[in-house]
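Laboratory data are not the source of any read-out in this text; all were calculated from the coordinates shown. Everything numeric in this text was worked out from a predicted model, so none of it was measured. Cβ atoms are built from the backbone, for glycine too; each structure is taken alone.
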Structure P
């Protein structure tokens, strides 16, 4: 028969599994403001997590050969929990330094500094728990299966709680503190000493100081969530106030508060190439602060706007005066395309999130399906980065090839010939599209590749352009502040 203390150790196993997933999810979100949340970031986070857990399993197996395993287990999980509590402080300390290096090295280094210690220590826990519970060799298989199933169950429940409740409601810092506290408090069940309990509570209070957020200057709205961190700030420059929507600390929309107009060069470029219309319908995939939707509404379009993150829609309505002529829908752009049966006279794809492009929206298959929703002579416009030449231009070349494969002809406009300082608008239609101003006819990097559902290439071939974009963004915005 199991004793009370033996049963309690399964509680520790449950909260250890929960803490592992909370640490991984929160860690990826802590890194996102510095490096985005692209495939490369997630690959680094997952690789460091798995590598650290693997090392921890091996280390825990060696530790299990010694005596006093309960004391050893308590110590390593206590250290892991304390480290979880200070993770926001660590990323704020090393994140700006890591930005000075290349993307791959920076992301891997930051992931390692943030995640390796707690993951390594929590990985060592399961072998120790198994050794504590195993009274004879015949029990080892049963005990191992039970421990890992309980730990995994904790991880599953934690994933749902973090994604749908804790991170969106309370933010990353408090989520980490909650799961670190639960892990630490579960250790109290293994000890009768009041001194141990008092020490645990004291250190938890000390670590809680690291969970407090440093307020962002002039921030009027803030929200953490699985889709990223959102801020709305009012930036005062001279006599003007520019309201900015930030996702993961990257500006998505900028509006002059005096006239309610965008200050973005890209929207001015769009404005100069669109005429006023009547009784026309437009679809905007990727609303941001709603300033492109507002422009199209001013031009006479009835606008349907699709935005993945419902919080951004609410911010657009509350802080950026989203036009009443815009029907805002919270949905994934590709899912909306697949389920849409309406026809549009103009479609604008602006699905950038910082330097990241959801490449599943601009595959051959997606564009062919979107073409079914276009009226005759309708335009499809894509907002894109400014790179055309060399390795940085490969992504653009693939996008243009993909448009051709879906039956679109194209022309490009840009307000500058400097690749680092511009966005390109790609005007497309089934016929030859007409543009009014700023058409560019520059040499484009040659490639015969296309982006398809079965072989999505854009993220790989856009990597250097994206890295350059983020580097220039940081130099421009952070050096100015």
Structure Q
């Protein structure tokens, strides 16, 4: 029997099992509740995540995207239809994890009421953003340079990272998977091929490590790896990771040796895992999908390293894991968002310099079940009152915001913000792919940069690349459509990495 026949038989057997099991479950005689659609939504929707108001997205996306996916979570949808449209490997993963249960959570009549409630009360078109200060041009803070693209490849940049102690910039690419090292003059020093696209790198005194995603596109397969790339080739340190997207290093148990936190984003299945200095699994700290980034910092002031985590899938929100000593962490959710909010990144930083760590948060992920312009996407600043109560102090609407970093970019003593968007509104706001928010002392003033803000960016990092005492920025583009361009496409469109070297010298 050939491989294709075996594969087909495995799928058929799996679907037969799912079909039989679903039939048994659906024979349950669930009695309609008699509640209204709104009452039912408030009862069932909040059991898993923050309540999503119908006005968050327009009618068509509730009807054709969000509610059909939610139905699967409640044992109400076309499970067989969904499973036949994903890979066999992913089908097995979600089936074993029982992500989409067979037993319905309510009577069909009740589910119809929920659907009708959302579709009836949702807007026909996206609700516009609130009035905002229009960005003005910034022309004198950064010297803009690009990395030379000698291969004329598509711009499929998956990571950029500045390591100031090395005065080096690391760049990872998808397609011809590799990690490149560039010096402070933007000359390429080395290149290491990798098995899969790299999402992060981390440096220790004796090692250089790269985090490979396995499959970059949404999936739940444990194909990701952590490699050592110190000697110019990759050696596996950790494997069987579910689409890992970030690695953080710190001494979590105060034993004097480095520990590693890996954010396994996954798709429907994910987790935050802790590995010791020998890369042995010490603990699975959190078990849910969509863990985007984790920051190790003493956020409660008790001299122990805590962990601040962003969850971006399903039950979106921000967690603080308080260190109780002896390797134990107590989770506390400090902010919670609706499941279609599009959470994308957090930067933990004392932005108002009052001694307490605050959170700069972006939401703008627009690649899921509701691809529309969302008025609540943008850059948010949440201030910490010192008791880990976080209140939003600033919001700037920015369609598709994917990351924001706060530093004193202009050297005037206060904290500014740089933000990028991967899903900008090219028609109405063509210059919002990158925005710089200048802290004036009374608030933030947004600026765009010509030749930068009219593009869309997937990755960004900042740091003092050339050790001249100021903060530089690096931006990376990921343009899948470039794969179909002709070989003579302009170098401007194919240049995937821009370096914004600060020209500020006022604070030296």
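Before moving on, here are some points about what is shown:
- Answer label among P, Q for the case where Rg/Rh (Cα atoms, Kirkwood Rh), calculated from the coordinates, equals 1.05: P
- Source structure (of P, Q) for Kirkwood radius over Cα pairs in Å, for residues 138-233 alone, computed value 16.2: P
- FRET efficiency 1/(1 + (r/R0)^6) of positions 250 and 442 (r between Cβ atoms, R0 = 30 Å, to 0.05) - structure with the largest value, from P, Q: P
- Origin of the value -17000, where helix-only ellipticity at 222 nm (-39500 (n - 2.57) for each DSSP H run of 4 or more, over all residues; to 500) was derived from one of P, Q: P
- Here FRET efficiency 1/(1 + (r/R0)^6) of positions 90 and 338 (r between Cβ atoms, R0 = 30 Å, to 0.05) was derived from just one of the structures P, Q, and that gives 0.75; the source is Q.
- Given 1.2 for distance in nm of label points 7 Å out along Cα→Cβ at positions 50 and 346, calculated: source structure among P, Q: Q
- Comparing distance in nm of label points 7 Å out along Cα→Cβ at positions 410 and 434 across structures P, Q, the highest value is found for P.
- When mean count of other Cβ atoms within 10 Å over residues 114-121 is computed across structures P, Q, the figure 18.0 traces back to Q.
- Among candidates P, Q, the computation of Cα extents along the principal axes in Å, for residues 282-417 alone that gave 42, 30, 26 used structure P.
- At a computed 1.9 (distance in nm of label points 7 Å out along Cα→Cβ at positions 106 and 266), which of P, Q: P
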